[in-house]
Structure I
Amino acid sequence: MSSEEIKSLLQVQFGENCILAEDKRSPQTIWQVPCELLPEICFFLQQNPQTYLDFLSCITGIDNGKEAGTMEVIYHLYSIPYNHWVILKVIVPRNAENEPLPEVPTISHIWKAADWHEREIYDLLGIRFTNHPDLRRILLPADWQGHPLRKDYVPQENYHGIQVKY
């Protein structure tokens, strides 16, 4: 199935505005979708016999910095039997210091592989995945301060008496 055919399926199912932007600069088209529609779109793409996107390859989190004021989560979805890709992107407002973390709905109930990907993005970038069954740090200790892949991250000087920065 071509990207245009999949796009048409999505627009018939979710309306013309289900794709907010389209980026065709890479070999696979990237579609920006509304954050609130993400789980429904993913479920549809996984369950629809025409698309059958049975494999979540990876989820990537991006901090666009204070100037842009946004963060992104990008989903690489693949159909093993049909050999086609779909890349979805959601953009959320970046939080300021002492504000609640940005939120994106979990898709871990659709693809179990999303569980650890979402935990890693939460741990390192500070994007909270709502309704995640076990959202806690996965790489850093539970009491670590901050999210080290954020562009404004300032490392703590000591962690339990151990010098962090050398």
Structure II
Amino acid sequence: MTFSNNTVSKHVQEIHIGIAEYSVTKAPHRLTTLGLGSCVGVCLFDRITTVAGLAHIMLPDSTSFKTAVKPAKFADLGVPLLVREMERLGAKASRMEAKLAGGAQMFIGNDKSSVLNIGQRNIDAVKESLRKFSIRITSEDVGGSVGRTITFDSGNGQLSIRSLGQGTKVI
């Protein structure tokens, strides 16, 4: 976990998460990731402990890879990792809520098969991983064809989503 020099105030820090990375924190910090195209940003929040986590999921499944050097790269490994790390800070999976963003179809070809639509495959894999923990998805901004930048507020569980040509919305 890396803290940036971009402090929002004296006490709030903005933590930047790269592609295939994750971070967990407690209030009042903010978690930010850039460039969600077909990748999915998974934001988990426990309102009781104000523990929050964000994973930048790049691929749906790790089984075709011999070694998963960065488990947060994959939905099947990244979601369980995020849950475990949040539990280490006092959160409970039974209280966690999820918000999702990303999963766009960035490259549209003549073949409309799901093999090429990695964004939808990522969305489906993340949702399946969350189901295994019985974590409820409270809101999502997924699919489409535009990239997103997201900021997750660990103080209140709000997710700000900035999309090219669509402005910013909060879910």
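We did not get these values from a lab; they are worked out from the coordinates using the rules stated. Being a predicted model, the structure only gives us computed values, none of them experimental. Cβ atoms are built from the backbone, for glycine too; each structure is taken alone.
Looking across I, II, the calculation of relative contact order in percent (Cα under 8 Å, 6 or more apart) that yields 17 traces back to I. Once distance in nm of label points 7 Å out along Cα→Cβ at positions 56 and 88 is calculated for every structure in I, II, which label goes with the largest value? If we compare distance in nm of label points 7 Å out along Cα→Cβ at positions 56 and 88 over I, II, the biggest value is for II. So Cα Rg over 2.2 N^0.38 Å, for residues 104-151 alone, computed for just one structure, reads 1.08; which one of I, II is that? Going through each structure in turn, the value belongs to I. In this comparison of I, II, the computed figure -0.34, -0.49, -0.57, -0.66 for log10 I(q)/I(0) by the Debye sum over Cα atoms at q = 0.09, 0.11, 0.12, 0.13 Å⁻¹ is attributed to I. When distance in nm of label points 7 Å out along Cα→Cβ at positions 96 and 136 is computed for each of I, II, the one that comes out at 3.3 is I. Of structures I, II, the largest value of distance in nm of label points 7 Å out along Cα→Cβ at positions 120 and 144 belongs to II.
When mean count of other Cβ atoms within 10 Å over residues 48-55 is calculated for each of structures I, II, structure II comes out greatest.
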